[in-house]
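Below: a set of structures, written as structure tokens.
Just so it is clear, none of the values below were taken in a lab; they were calculated from the coordinates. Note that the coordinates shown come from a computational prediction; the quantities given were computed from them, not determined experimentally. Cβ atoms are built from the backbone, for glycine too; each structure is taken alone.
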Structure P
């Protein structure tokens, strides 16, 4: 299949690589020329604009930082909707608010294009391994239409409901993730202060009732999980500023339905503090620096 992929960040790039591995013909666009070059070396074709990428594509995928970026990529003069053929599905795997997803779906529908919001979970490791979970919002027909493409990038494809439902599910998931990471960081730091070997404590948590993804896969204490960002200076993972954005989306969504999110609000302040200290680009597990003495990492 001819696929256009727009947005080659820490998640988008490995997702695009998996599409190439699955035998799809890929045209890519990103403002980062190095990211584009790496995909071209792997067999993709570079486009000069989203419009050029979408021309002739049978599916268009966007993976961008925020709703404003998705809207611009779709609606700009040189955007996707200016180049895409009618009937071609658009998959947005960015994490944005449900209301924006619905608005973008309406714009796509006016142009004659199915649109699904399909945010992901599984981190950069899952993106590289092709084992992501896709939470998909849209019609049942649109979900079936995009399933073959999504299956090349993920193992768990879930139709969550109508447009916006995928984003709602992702926001709820990341609300849990942000809170649990702060909790694991707090516990690991307390254990360190009490003189407990971090690897011993990590092993206990991961075989006990405190076990969670933030402890057994992404533990924030350096050296406990060798493959976690914490063991490589908190680089190459899911940025603190992105987690901060997602917790903000959760807060906004909660306000829209008058639902309290007590722990989410506290977690948002923790990541805001990390960001204000200049560490917003570090992986969100760097929240542990707030707890360790002298901000050690």
Structure Q
């Protein structure tokens, strides 16, 4: 597991971005906060409103279409919608077959990316939305053409977004999608339920929300800093006959764990279906 670094050593080469939306902004913002100049990036973004946001928020001047400016980029980051990847890649290919390509587009198999970009130096990343605040969890897969130096470069680029986890098989990215890619929505779902329950028991919405969010934040920090398994940590606060025991017993009787695991599995199945749908025919 790789954790965020506070420095960029050695200095990064020129980086291009195709797509300038939320995930691109998270990566760009992190790199700029680490000292890279905003004018040093080449960002291709067809939508004027998104270009304006990049300029206003980050000081990054994006261009509407691919140009030979991309030829100077050693890395190209793909942050486009999966259904537009092939179309977006067509004009970029002429300028970027020499580059290392990093895709944060969900579901696009690396074989398709290699075909569309003209190179096998492709790394796929599955980030999640906490990357927007530097607390993301990203799964990574590198094709065999990617060198150790390439991997180190990818880590430098993504470190500002949060933690990184390299995988040894591309198909495992479907599990990453199900567990951590979609995972923030599960957490928000439980925060929503805890907040509603608190309100139903007489707390104000602000009080219940603060308690729910603070509990998730604290419990996550405790789990991250402990060598003990979640089961042990849970049992430690579950005294038989106590309030926590009553809650856990109720959840177990309702089959919550089995239902939750089935939900995550459904996300994995859907991730594979989308990958097959987006794959090069």
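For the read-out relative contact order in percent (Cα under 8 Å, 6 or more apart), a value of 17 was computed from one structure; give its label from P, Q. Computed on structure Q. In this comparison of P, Q, the computed figure 23.9 for mean count of other Cβ atoms within 10 Å over residues 23-30 is attributed to Q.
Quick one: Cα extents along the principal axes in Å, for residues 111-182 alone came out at 43, 24, 19 when computed from one of P, Q, so which one is it? Of the options listed, only P reproduces it.
To which of P, Q does the computed value 0.10 (FRET efficiency 1/(1 + (r/R0)^6) of positions 95 and 191 (r between Cβ atoms, R0 = 30 Å, to 0.05)) belong? Structure of origin is Q.
Who wins on Rg/Rh (Cα atoms, Kirkwood Rh) among P, Q, i.e. which is largest? Largest calculated value belongs to Q.
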